[in-house]
Structure P
Amino acid sequence: MKNFALTGLAGYIAPRHLKAIEDTGNRLVAAVDPHDSVGIIDSYFPKASFFTEVERFDRHLEKIRREGNGEAIDYMTICSPNHLHDAHIRLAMRVGADALCEKPLVLNPWNLDVLQELEEEYGQRVWTILQLRVHPSLIELKKKIDAEKSEKRHKIRLSYITSRGTWYHYSWKGNEEQSGGIGTNIGIHFFDMLMWLFGPAQNMELYVREKNRMGGFLELPNADVEWFLSLEPEDIPNNADDSQRTFRSINVDGDELEFSGGFTDLHTRVYEETLKGNGFGIDDARPSIELVHKLRTMPITENPKGIVHPSIQNLK
């Protein structure tokens, strides 16, 4: 049994990590969040220590490390806001733990270089959550692509719409300096997935960059990709369920890849692989972090073919 600590306990994604820690037969010994709406912990680890100040959390973890009574943490799960990830990763290594961090690992590519140096210095590992790589449908697609003998170029259309209300823009998620913006905050898993399937980005164009929408074109070694991200409920296709607030679509060579289901236990699967030493590290995360950083800073180009927005309209 491994001991975990967790940062960002009050956040949206923390329950998936609590479940994964429990499902893999491990335990949470301490958690921190500046907000105290963390009653969810009672369903998993009611005896875990809880702090609202990271300084006291840090002191507690150092204390139990030095006591040597079996309470010291082995892993720190990081669910805090994106701009705090690298600081909390450094905290994990200082107290002798591996870091297991939600996406994105960091906001800027150069921070990855420092973390790799710290891995060597402390003898700890930095892991991240790239859960689409363990989705059964996508694993089958990768096997099919890897088995192809021809040099076929695939035509991909990716659409991800996840409706968000007014609150979103008043939270850290709506602050680009803290979240990295829509491409980083909601798109990074999909960019990682695309490059995992079809190879690293060779060329890219950006056609739409709004507060709530982003879309463009990616040229990969084995695929041409039209992609669109949105937080706007009006972009949900008309043929979707009226109650549906999230829409995911990957169209590969004209065929829809069914992967809307199967998301429930992906974090647990990533935990299982990480605990076996087969998780996703800094080198796995680097290509998508470099890509979304470029998307935040590159100029908008003309869209003469009318792709991206029309691709969404065609789904309606």
Structure Q
Amino acid sequence: MTTSVRDEARRLYGTFLKENADERDLVLLKADLLRAVRDWLHATGYREVPTPVLCQDRESAPIPQFATRHPLTGQGFHLKHSAEEHLRRLIISIDRVYDLGPAIRAEHEDADHAIEFTMLQTAARDVTLADGMGMVAHLIQASVQTAFATLTNPGANFTTIYQVPVDETIAEALGTTSAPEGAELVAAARDWMAAHSMPSHGGAWEVMEAFVKHGVETAVTAPTLLHSFPYELRHNSRIDEKTGRAQRFSLIIDGVEICDGGVKLRTAADYRPMVDANIALREALHGVPADDGPLDFYADVDRDPADVFTFGLGLERLLAAVAGRSVADVLSFPFH
């Protein structure tokens, strides 16, 4: 049974499960998947550290965050978009940590996007991009095998998780023999967006993000780790001095990003230019007032700088990919 994003039958969620045995079984499989993910992480040396949902500082991404105020004191908080920055702060004293819990994002809800969902966020010290991608593939395969008793499922076959340099998929999308670089890449992305009747007049970051989503990811069907991104798509990942490529990866299944991560910037001095640019960008895009950035985060990462590999995995997106359903279908209490 496949439901729509706002299927009223799911408003009475307990009754819906009582009357639809297959949907109840999907809830139980989701519980099994969560347990399998935790078991793999603990067996691999990770320790679970829940992070705050109410955050005093905005996160550094160029996005709007939900905000709220303490009803008694009036103190303002931002609702957790990602646990990455909190976990990065812990890496100075704990080698491998993770948070598995709610993430709350200002999204337009559809089949693949939800306002509140379950997010796995991790951080590991002294892990390379290659080793980190191997860990992600192993986690996915082990967890799916444990929860579903097979790697060949209605939504995807996880027997092989491919690794492909993102330049190959960019060149394929553009119809060129190799991916352009720098300003030529941004210009080509603008042309592609315009040719496909999509907005192409925003800033370079907006255009590149949209191009990758609509031009690159949609062509990827089998589980694939795209890696080694161009500088313009580096986000907060370190640049490999030998290749000039960002040490970033993204796991795509049937055109949807399931997981994203990489080897992150080391010091506050590395982060500040990126964060300052993001602060200006979210002010321009979303009208969010500028601030001083995550000062506590800066202080902690400078206490003992290290190469840190992080990744975030949407559990509902993974479950949807396995079951051949939509994210909307696998949300618990979709009407909250």
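Please treat every number below as a calculation from the coordinates, not as lab data. Every value quoted in this text rests on a predicted model; they were computed, and no experiment measured them. Cβ atoms are built from the backbone, for glycine too; each structure is taken alone.
If FRET efficiency 1/(1 + (r/R0)^6) of positions 88 and 224 (r between Cβ atoms, R0 = 25 Å, to 0.05) is computed to be 0.10, which of P, Q is the source? Checking each candidate, the match is P.
Given a computed value of -10000 for helix-only ellipticity at 222 nm (-39500 (n - 2.57) for each DSSP H run of 4 or more, over all residues; to 500), which structure among P, Q does it belong to? Attributed to the structure labelled P. Structures P, Q were shown, and FRET efficiency 1/(1 + (r/R0)^6) of positions 200 and 296 (r between Cβ atoms, R0 = 41 Å, to 0.05) at 0.60 was computed from Q. In this comparison of P, Q, the computed figure 23 for relative contact order in percent (Cα under 8 Å, 6 or more apart) is attributed to Q. Structures P, Q were shown, and mean count of other Cβ atoms within 10 Å over residues 112-119 at 19.0 was computed from Q.
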